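Read-outs: derived from the displayed coordinates by stated rules, not from any lab. Values in this document were obtained by computation on a predicted structure and should not be read as measured data. Cβ atoms are built from the backbone, for glycine too; each structure is taken alone.
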Structure P
Amino acid sequence: MQVTLAHIGAKSRAQDPYEGPVRDYLKRCVGVARCGSEAFKTETAFFDWLRGQKGRTEPALLLFDGRGRQMSSEALADWLGTRRNEGTQHVVLAIGPADGWSEEARADGKRRGALISLGPMTLAHQLARLVVAEQLYRACTILTGHPYHKGH
């Protein structure tokens, strides 16, 4: 399974202090999924890219937005494990633009049950990417029974 951590905004630079840890967490997921990241200048560019993803299954999508529902680490692991067990080829975890996802994107995310919040606090994009990358790694460790996740 391929997992892409996507965000709307500027491409991360090598000197970005969050970029190294994000890449490290994504590399650590190798036992469960091949992970990478993509940046898009606009929401439209992201959805154009998403529609162009080819495979025998449609990509599974989680849109991160402050107005979404909250999900525990265990629930994210369950969601990811279910996608894997269903044979989903590509999972996309997407952090929206600075002003949040458009009404159309949020409506689509709600329809899919895929509009997720990291919590009520506002986070900088780079920090949100790091949190999502760590939660993805944590989900992978939960799925493999690795002791990283202590459950508290």
Structure Q
Amino acid sequence: MKRQRGASKFEFAVTVAIFGVLAAALLVRLNAIQAEAERTEVNLTVRNIRVGIQLAIGERIMRGEEERIIEVAQASPIDFLGHRPRGFNDGRAAEASGQWAYDPVRRELSYLPRLPEAFADARELRWRYVARLDPSGRTVGASLVGLN
């Protein structure tokens, strides 16, 4: 009987199938990691904007300049981030996936996800920048409120 050297076609096919299954599992996991990274990036950006707003208001209160809180409420929330987020569009609307934009007329911050499936298939994420008023109508704060 002649002895065969190397792998048979069947062994080769099994090896290719195993590598195919492993590659598919790796791609699924990689997509999940990318989605989680984008969710984290968006959440951190919004959280940092909110903290920046709170710091700006707190600074005015500490200096006894409560009447200047209205300046915070009238500014763009992006101004309190310290730097423009990656993909920020200076226009009124985000135009491509991965872009942020602020519309000063509607007072809305928007983001177009690169991976909509990371946000329950939302094609656009939006937040409204609103002033908080006391009963006398004086501006005492500002907040970023999620719309979706």
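Suppose distance in nm of label points 7 Å out along Cα→Cβ at positions 26 and 66 works out to 6.2; of P, Q, which structure was it derived from? Walk me through the intermediate numbers first.
Details: P: 2.6; Q: 6.2.
Among P, Q, the structure yielding 6.2 for distance in nm of label points 7 Å out along Cα→Cβ at positions 26 and 66 is Q.
Once distance in nm of label points 7 Å out along Cα→Cβ at positions 34 and 74 is calculated for all of P, Q, which comes out largest?
On the way: P: 3.3; Q: 4.4.
Evaluating distance in nm of label points 7 Å out along Cα→Cβ at positions 34 and 74 on every structure, the highest lands on Q.
Of structures P, Q, which gives 1.4 when distance in nm of label points 7 Å out along Cα→Cβ at positions 18 and 122 is computed from the coordinates? List each step's numbers first, then the result.
Values: P: 1.4; Q: 4.4.
Only structure P yields this read-out.
Quick check for you: by relative contact order in percent (Cα under 8 Å, 6 or more apart), which of P, Q is greatest?
Numbers: P: 35; Q: 18.
Result for relative contact order in percent (Cα under 8 Å, 6 or more apart) over P, Q: largest is P.
Out of P, Q, which structure matches 2.1 when distance in nm of label points 7 Å out along Cα→Cβ at positions 42 and 130 is calculated? Could you put the intermediate results ahead of the total?
Working: P: 3.1; Q: 2.1.
Answer for the origin of the read-out: Q.
Tell me which of P, Q gives 1.71 when you compute Cα Rg over 2.2 N^0.38 Å. Intermediate values should be presented prior to the final figure.
Numbers: P: 0.97; Q: 1.71.
Of the options listed, only Q reproduces it.
Assign the value 25, 45, 29, 1, calculated as P(r) over Cα pairs in 10 Å bins from 0, in percent, for residues 50-89 alone, to the correct structure from P, Q. Don't jump to the answer; show the numbers that get you there.
On the way: P: 25, 45, 29, 1; Q: 30, 50, 16, 4.
Computed on structure P.
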